[in-house]
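No lab work stands behind these numbers, since they all come straight from the coordinates. Only a predicted model underlies this, so the values are computations on that prediction, with no experimental measurement involved. Cβ atoms are built from the backbone, for glycine too; each structure is taken alone.
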Structure 1
């Protein structure tokens, strides 16, 4: 594998994500973590540092790692509802308390476990694939590289452009009709 290939982001298809979400649905915490990480393209450290104060007034706000631009987005209704359920279940009252009392390695293992059970290949069973998936899906929804750059918190547009590339699954699907027509007269 070349260095260029190794640096390409790995993201999940919507079907893969749906399988992981279905498996995580038995745990409010795990469901909320997976949804937050993907919907807002959060790194593990960003997710695990969230507090109630970061998720107030219908917004999510937090500083990104790696010198990136901060997150400041509206909470989608599904996440707001899941957050309210989680806060009630965990009896969280301190707005400064981290929402998820787990370490980075635990989060990695949680995501990996769900991903492998969902039938994802080992190289795709990574917690950072949630961030990559969120960015890739956002770009595909808006087709605006500059909006995607802001959403991802990237300082350099070159980091965002990687998400405009097709995933291997998307390339195979797009190539299917071309390959079928190659030998046509």
Structure 2
């Protein structure tokens, strides 16, 4: 397993060991011991799985009580996965990192608590799976507007399809003024 550090502290890209032959492939997408050796000592308590048509943007989502880290991967299709540092005291507050991951390249993104995360599907029937370190809490979840000009994410599409909730999400500066933002 190989890790690549990004320009944002604690946000990493993981390339798993993949064993391929004429029958297909085998890989360990998560093994607690190996992840602990990489410095990821989080306990994952929930797995999520989504399927999207092409040009769907989901996110940028986060939760403040209990904040959660996520380990994201694509198991079918291809997605541009984004993580935004929303930790107020971080040197990289408001900075983002995006990477195209696919079922073919098998990359994974680990974003710790204090990040808003999202993705856009680049092809039909894209499936994204992610492990979470906290259980979903509807009362303590929120989102940042996917095209917040302060953040300036360079999405690889011009006319995304959004949920009503994501289309009306707050900007990072609006969220940072809220009491809940003290969690980060």
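On distance in nm of label points 7 Å out along Cα→Cβ at positions 118 and 174, which of the structures labelled 1, 2 is highest? It would help to have the intermediate numbers written out before the result.
Numbers: 1: 2.3; 2: 1.2.
Top value of distance in nm of label points 7 Å out along Cα→Cβ at positions 118 and 174 goes to structure 1.
Of the structures 1, 2, report the one carrying the highest value of mean count of other Cβ atoms within 10 Å over residues 38-45. Walk me through the intermediate numbers first.
Details: 1: 21.4; 2: 13.8.
Ranking 1, 2 on mean count of other Cβ atoms within 10 Å over residues 38-45, first place is 1.
If mean count of other Cβ atoms within 10 Å over residues 78-85 computes to 14.9, which of 1, 2 did it come from?
1
Comparing distance in nm of label points 7 Å out along Cα→Cβ at positions 22 and 142 across structures 1, 2, which is largest?
On the way: 1: 3.1; 2: 5.7.
Structure 2 comes out on top.
So if we calculate mean projected area of the Cα convex hull in nm² for every structure here (1, 2), which label has the highest result?
1
Please state which of the structures 1, 2 yields 20.5 when mean count of other Cβ atoms within 10 Å over residues 62-69 is computed from it.
2
Determine which structure produced the value -1500 for helix-only ellipticity at 222 nm (-39500 (n - 2.57) for each DSSP H run of 4 or more, over all residues; to 500), calculated from the coordinates; the candidates are 1, 2. Intermediate results must be reported in sequence, preceding the final value.
Working: 1: -16500; 2: -1500.
Answer for the origin of the read-out: 2.
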